[in-house]
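Colleague: Multiple structures follow.
Values quoted throughout were computed directly from the atomic coordinates according to the rules given, and no laboratory measurement underlies them. Quantities reported herein were computed from a predicted structural model and do not represent experimental measurements. Cβ atoms are built from the backbone, for glycine too; each structure is taken alone.
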Structure 1
Amino acid sequence: MSHKIAPSILAADFGNLQRDCEMVNSSQADWFHLDVMDGVFVPNISFGMPIIKKINAYAKKTMDVHLMIVNPDKFIKTFAAIGANVLTVHYEVCDHLHRTLATIKQEGMKAGIALNPHTSVHLLSDVLNDLDLVCIMSVNPGFGGQSFIEHTFEKVKQLAHLRKVSDANFLIEIDGGVTTANARKLLDAGADVLVAGSFVFKSDDPAQTIADLKAV
């Protein structure tokens, strides 16, 4: 299976949102990655439902929504209604993780779990076969443009091993500091989906940068 590229819209030009969405549509990207931040779980506020609804009007590819928020359960139905195809919640805020994952699937979305850099992949052992995606944060969540945390490579290897021995089939997504310099090593470790924000949208030719990441 070819790896997927998911440009992070947080790094797009919100004054030209339709233009940037159409660039992603026409590029070799596979998904739109949308980071929702509440200023509580993470020290930043990004965008919410109205922006995602607008992006969905333009997007012709999978909407991969990453909730960096407390109490994600209360918004699951809303995100399904505005077009999320994949909904990822953080392990660190879910008291009843199995129930949260089941609710996401009941609403017709793929269910994902995100792990902060300090959170061990082994904590997912009891839900591995309930997951469609695991998002490994390779930076501390909250802001774009951060430096990649090198321990991520080992973490991806550990998760890929757990996936194999449990006979699970979730995708492994990497979010933060992904570039063409580390993409191949991440894929070799077991990653399937690469999220790239600043590296794509701050480049001279975002579509070509996406193509370069796809060709790694």
Structure 2
Amino acid sequence: MSDRPEKSPRKQQKRSLRTKQKLLDAALDAFSESGFAGTSTRDIAARAGVHHPLITYHFSNKDRLWRSAVKYIFADFIDALKATQAENVNACPKARFASMIRIYIYYAASKPALHKIIFQESSNPSSRLDWLSEKFLKPLSEASSGYIAELQDKGVVRPGNPQIIYNMIRVSSGGLIALALELKSTSNIDFSSDETLEELTELIIQTFLPGETKSAAA
């Protein structure tokens, strides 16, 4: 009998976390498909299979739900990047950057909402785009471009504006995958296939990282 008062709050907390996760997953799908303006909280609640008032309870309003969903997917993506960096810490600079490209492509394929939401928000100026850029896109761009500049000095990455090269890599990987349905229809390219993803990865590495690391004596 003494255990019952302790179990009930735990069950409620677990149920609350499950509900919140369902709403975040549903929000990512809805916002990536229809954009912020084209998505209603009722649609998100219906996708999640929960009562509509629970959105207000967990997130207050649609804007906070959008920001929470974006934070969730970017935090997961950044964790994946950090994990591959840790795994390849002793690899050569080219191999480390290639591993980051690979995880980027495979993550984009498993979570297409990552790029679709960026595309949706990039269509028009908004406070959401400003927030997304300052919070996630700009820091990733600056860090990646700095690393590209270092690899250019080592002869690994071809010459050119590091920012442009970074965004060319980003769009030619995540951007292509975000267009998976169209490319399947028009070009018979199947990004649900690991073989196709690996081919895309190798093509991007060969195109943008054509050189090898210069030796210290070079």
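Colleague: Give the label, chosen from 1, 2, of the structure having the highest value of percent of Cα pairs over 26 Å apart.
Modeller: Between 1, 2, the highest calculated value is found for 2.
Colleague: When distance in nm of label points 7 Å out along Cα→Cβ at positions 71 and 103 is compared over structures 1, 2, which one is greatest?
Modeller: Largest value of distance in nm of label points 7 Å out along Cα→Cβ at positions 71 and 103: 2.
Colleague: Rank structures 1, 2 by mean projected area of the Cα convex hull in nm², for residues 127-166 alone and report only the one at the top, that is, the highest.
Modeller: Comparing 1, 2 by mean projected area of the Cα convex hull in nm², for residues 127-166 alone, the maximum is at 1.
Colleague: Still on this structure, I have one more. Quick one: helix-only ellipticity at 222 nm (-39500 (n - 2.57) for each DSSP H run of 4 or more, over all residues; to 500) came out at -22500 when computed from one of 1, 2, so which one is it?
Modeller: Going through each structure in turn, the value belongs to 2.
Colleague: Figure out for me which of the structures 1, 2 the number 0.20 belongs to, where FRET efficiency 1/(1 + (r/R0)^6) of positions 55 and 191 (r between Cβ atoms, R0 = 25 Å, to 0.05) was derived from the coordinates.
Modeller: For FRET efficiency 1/(1 + (r/R0)^6) of positions 55 and 191 (r between Cβ atoms, R0 = 25 Å, to 0.05), the value 0.20 is produced by structure 2.
Colleague: Also: One of 1, 2 was used to calculate distance in nm of label points 7 Å out along Cα→Cβ at positions 39 and 159, giving 2.9; which?
Modeller: Matching structure: 1.
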